[in-house]
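A short reminder: the numbers here are calculations on the coordinates, not readings from a lab. All values reported here derive from a predicted model rather than from experimental measurement. Cβ atoms are built from the backbone, for glycine too; each structure is taken alone.
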Structure I
Amino acid sequence: MLQEFFESLQGQILLILLIAGTLALIFFLSKKDKKYNVKALTYSSIAVALGFVLNQVTLFRMPQGGSITPFSMLFIVIIGYFFGARQGILAGVAFGLLDLLVNPYIVHPMQLFLDYPLAFGALGISGLFRSKHIVFGYLVGVFGRLVCHVISGVIFFAAYTPAGTSVFMYSLGYNGSFLGIEALLTCILLFLPPIKSGLERVKNAI
C-alpha cells in the first residue's frame with residue numbers, strides 16, 4: 001500500500017515538499033551568518049542534485065534493493081566535510097527522500113525510514129570528523145548507512161536468506177557488497193592528490 005502511495009501523484013508531491021523543507025532547514029537551522037547559510041543551502045542543493053544524477057548511473061542493481069553507483073554517496077559526505085554534521089545529515093535526508101521519489105522499494109513504514117532518510121542521512125555524520133582526512137569521515141558515513149541497511153535486512157528481508165545461513169551475516173554480506181565496492185572506488189578517487197587538495201581548498205575558502 002505504501003509502495004502504491006509513493007508511486008502516486010499525491011505521494012510524489014508529498015516527497016517533493018519534504019525534500020524542499022529538508023533543504024530549507026539547512027538554511028534556517030544554521031547558527032552562522034546569512035551569507036554562510038546561503039552557501040550551505042546552495043552547496044547542499046548542488047550536491048544532492050549531482051549525487052542524484054550519479055545515483056541513476058547504475059553499475060549493478062541488487063535484486064532486493066540497493067545498487068552500485070559511481071561516487072553518488074561522496075557528494076553528501078562532502079557537505080558534511082565542508083559545513084559539519086548537521087548540514088550533512090539534512091542533505092543526506094533530502095537525498096534519501098529524492099531516491100525514494102524515483103526508486104521506491106517499500107515493504108514496511110519502518111523499512112522505508114531505515115533504507116531511505118535514515119540510511120542516507122547517516123552519510124552526513126562524516127561532518128563530525130571534518131578535521132580529519134575526508135576518507136575517514138567518508139568511511140564512517142558509509143558505515144552508518146550500512147548499519148541502517150543491515151538492520152532493515154535482518155528485520156524485513158529475512159525471508160530471502162538462504163537456508164542454513166545467518167540472517168545477520170546474509171544481510172551484512174548483501175548490503176556490504178554494493179556499498180563496499182562503491183566505497184573502495186571512492187576512496188581511491190579521494191586519495192588522488194588533485195582531488196584531496198582541491199576539496200581542502202574549497203573547504204578553507206568557505
Structure II
Amino acid sequence: MRVTGRLTGSPSVDQEVYAGQPVAPRITAVKPTVSGTTTAGSTLTAKSGVWGPSGVALAYRWLANGVAISGATAKTFVLTNAQAGKTISFKVTGSRSGSTSVSSTSLSTAAVRGVLTARKPTITGTAQRGKVLTANVLTWTPSPVTLRYQWLRDGVAITGATGRTHTLTSGSVGKRITVRVTGSKTSYITRSSTSGATAVVKS
C-alpha cells in the first residue's frame with residue numbers, strides 16, 4: 001500500500017507501507033491418556049483428545065521409561081517382554097503451518113509384567129516304594145528363570161518334597177504322583193506347570 005504525506009510548507013512524500021503478516025494461532029495441547037493391562041501380550045490404547053485450532057496434525061510416539069520405542073507410532077501398542085519392568089507413556093506432538101509445534105505426554109503406566117514361557121515337566125523313575133523319581137524340565141524362557149519343585153500325591157502336596165528328585169515312601173503306595181514346577185523371574189508373572197501322573201505306586 002502506498003501512502004502520500006505532506007507537511008505544511010514541505011513537498012509531499014510518498015512511502016510504501018506493508019501490512020504485517022497475520023500471527024499464527026497457538027496450538028492448544030491436550031494431555032493424552034492410556035488404557036489397557038500392562039502385561040506382555042496385551043494391547044495399550046491411547047486417546048489424544050481434541051487439539052486446536054483446526055488443521056493441527058498429530059504425531060504419536062510410545063515411550064518405555066521415557067525412551068522412544070522404535071516403530072511404535074500408532075494409537076495402539078502391543079506390549080512385549082522387551083518392556084518388562086518398564087513404565088509406558090504416550091507422547092503426542094501437534095504441528096500446524098506457521099505455528100510452533102507442541103508436545104504433550106501422558107502419565108506413565110504401572111511397570112509392565114513379562115510373561116514366562118513355561119515347559120511341562122516329565123517324571124522318570126519306577127512308581128514303587130523306595131524308588132527315586134526325577135523331575136525333568138526343559139529350559140523356561142526368557143532365561144534365566146528360577147525354578148521350584150513341589151511333589152504331589154493324588155494332587156495333594158507332599159510335605160517337604162520340594163527337590164528335583166523324590167523318594168517314594170509307604171504313604172504313596174496306591175496313589176499317583178505328579179510334580180509341579182513353578183518359575184519366577186523379576187518383573188515377570190510367576191507361572192506353574194504340572195506333569196502328568198505316574199502309574200499307581202506299588203509296594
Fill in the blank from the handout: Taking Cα Rg over 2.2 N^0.38 Å for each of I, II, the highest value is that of structure II
Exercise for the section: Output the label of whichever structure in I, II has the greatest value of mean count of other Cβ atoms within 10 Å over residues 86-93. Expected result: I
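Tell me which of I, II gives 18.1 when you compute mean count of other Cβ atoms within 10 Å over residues 78-85. Numbers along the way, then the final one.
Numbers: I: 25.1; II: 18.1.
Label of the originating structure: II.
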Practice task
Could you tell me which structure in I, II was used to calculate helix-only ellipticity at 222 nm (-39500 (n - 2.57) for each DSSP H run of 4 or more, over all residues; to 500) as 0?
Solution key: II
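For structures I, II, calculate mean count of other Cβ atoms within 10 Å over residues 126-133 and state which one comes out highest.
That would be structure I.
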Practice task
Tell me which of I, II gives 16 when you compute relative contact order in percent (Cα under 8 Å, 6 or more apart).
Solution key: II
